[in-house]
Structure P
Amino acid sequence: MSGVLRDEWRKAWLEVTVENAATAPQPLGAADWQSAIRYARSRITPISGIAGVSMGYDETALIRDSEAGVNNPSAGLFNFATMPSYNATKGAAFANAGPIATFWSDINLIFTRFKYFFMEYFTHNAISGLTLIQAPCYISYFADNVPGFPSGLMNASGEVTPQRGSFLFFGHGFYHPASWIPGQTSPYDQDRNALHELGHALFGMHQWTNVNEVTGAGAFRTGGYVDEHDHHDLCIMGYMPCSGGYCGRCVASQAGWDTRPMPPNGPGP
């Protein structure tokens, strides 16, 4: 937080204060992790009230908070039970989960809600600035190589939440590969990926570039708006190897300028 991130934001004349505890990594202790799990779990109860979920679940059996070690035996930040494990440990008042496709669909919906409240526990609903939580991966399914689970955002390299907090995932091999492989390794290091995710917390959009667009094999853009970035500069808000900073339009936006009246700067060669 004191190096790359603070220095980049200062380019936009932002007055950045790094809290004393944020000048170095702060390991997430078992007690804090357990409290955050229980806080998030209480906010999604009853699970049957989540739109699209097929049935009621025993949330204490589904979302574990008492495994050995800090968080759980695997490298996942969250430890959701598999269907066989859940059915074997749930309370008698709850029906068995299944079939498997329905279970995975339910898990995806529950996970989507749960992760935001987990972050809210640490951000206090965004009243304390920006928060970054780093872990090897989102969920123990990914670390444990559970077959058939619907990965989706569960294996993302990072994600920002409405609570102005960001998750950052994966390890050294992903961020420092021998050669960049789109979709499998990162085009920049973990500090820059933190800059990317927290850029979203500052309302930054994705840049239009991706590897297919650069080679001419793909569509024009991946999800941003065409005038949000300098299209002759590779911005950290994109997915291409770059110098690791925000483009000029990002800097202007973060400094408080309304960039919408700027002339379009569409792709070109």
Structure Q
Amino acid sequence: MTEFTVATTAFAPGPVRVVLQFAAPPEAPALAHANACLEKFCRLGRCGGLRPTVDSSFTAFAVSAPCAPVVGSDAEALIDIDTMPPGAWHLLRNMLEEPEDETLHPMRVTVAPAAQSLIGGAPLVRLDDENEDEQYPGETAGRPWPLETVDRSFSKSRRALVEFTQEVSNDWFYALRDGLRVWADVLEAGGFAAPKGEPWEVDSILGAIQVFDAWTVEVEVSCFDASEAAWPLMANVIDCYAGHVMPVLKVSIE
């Protein structure tokens, strides 16, 4: 398992240094995996998934310097972030731990603002059934429409129905679909795996994203083996894409 240490200020806007320590000098596959995880993380932020409030800025998220070896078994990357909940780092750790091949997992990760050394850092706790709701990043404060969960018997096949107050145009649907696929990339990469299981033990698979009727978009997840905390972040992305373009009536999770 990856030890993950976070500086107390590593969720404020600005460049953040990500230091990854491997068991041996990292080779190309390990570096490629780390960079893929960082890119998915930043793309989710850039789609509004990690905004703490509806007025929060989110456009700065980017990988500014890809992960590369530095000394011995260490590698470093530089990413830019906007304000985000501290729990967002759980998504990155989960994704880094996802491959079954342990040689791709860093043993330790430290994140801190690039302009400082690690000051007041603390280990990222392991997620369990007791703390996942408070540890994972949650829904954007101030979202003007409800996210509802419809009671149903347990199934790994899930879906979300995004209802609007007017008909969905083709151009707008395609834009929303692209944003939802960014959220699904994090889901499928194990970003929300804990505490359902270790990231390398569980699988989530996106199904179709399609127009359900004239006013509704359907998001199918063929296999959802993840924390329920994934859905509020999907809602954050929907609100970012839809909130100022087409009014959302509600989103229902089934």
Structure R
Amino acid sequence: MTHKKFTCLTLNTWQERGPWKVRWELIFQGIQELQPDVIAFQEVFNQEWAMSFKEKAGYPYLVMDDSHCGLVICSKFPFQETGSQILKRSPLEYYDRGVLWAKVDFQPSSFYVINTHLSWKPQDSKTRLDQAVEVANVIENKTTGFDVLLMGDHNAEARTEEMQYLIQEAALEDVYDRIHPKSKALTWDNQNKFVREASEALPDRRIDYIFKRKGNGLFGKIEDCQIVFTEPSKNGVWASDHYGVVATFSVQNQVTQ
């Protein structure tokens, strides 16, 4: 079977904080509307909850990182290979960061989805750069000859050194920026009640990304890319403290790998 369209979503789910079961209902509703083929979640630490989401949302394939970094990939297509790696520990954090990957069987081709969540403190750019280098090394060592989608919460704006490393040195393309150049869109937004109430005040920024490998491969034609989960429910509840990013591609000629 040859697929003509492909949609992916990334979202930091904000762990089990706030009215989390109500928030997850909003996440579920959004996913039912968006119908992404692959989802990259960050901050999911409850395996039982992840499996119940998998069943409720109708995703037959799910993998969580085995290092408890809160990374999940859900897919409508089977995995040929999965793995994870712990990234450099920040001196400002007491928990691990990681990168999770899955090789997706997208007949007649395959591609890699990579999910990561980099250190969050604004003054921790050096750690994020080291982590970005490690993520780039995973891409270089694991994915030669395959298309790549890197998704996640990178906790840095596109112009920073760490994001520019991924764009310049790892030859990745910021999908949202490609469709909306010079946009001032945000994924961390102080209009969001959960952001305003965070333990540390942080500026408005776009820090959640979908990257693809540069070039005209499987996902060479970007149909659309939008920021999602940007409004509260009628009861004033937001789906998360982050907004999500969703992208749709026209699938190019597929070559069996």
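With relative contact order in percent (Cα under 8 Å, 6 or more apart) computed per structure, which member of P, Q, R shows the largest figure?
Q
Taking 3, 16, 22, 20, 15, 11, 8, 4, 1 as the value of P(r) over Cα pairs in 5 Å bins from 0, in percent, for residues 56-135 alone derived from one of the structures shown (P, Q, R), identify that structure.
Only structure R yields this read-out.
No value in this document is a laboratory result; all are computed from the given coordinates. None of the values given here were measured: they were computed from a predicted structure.
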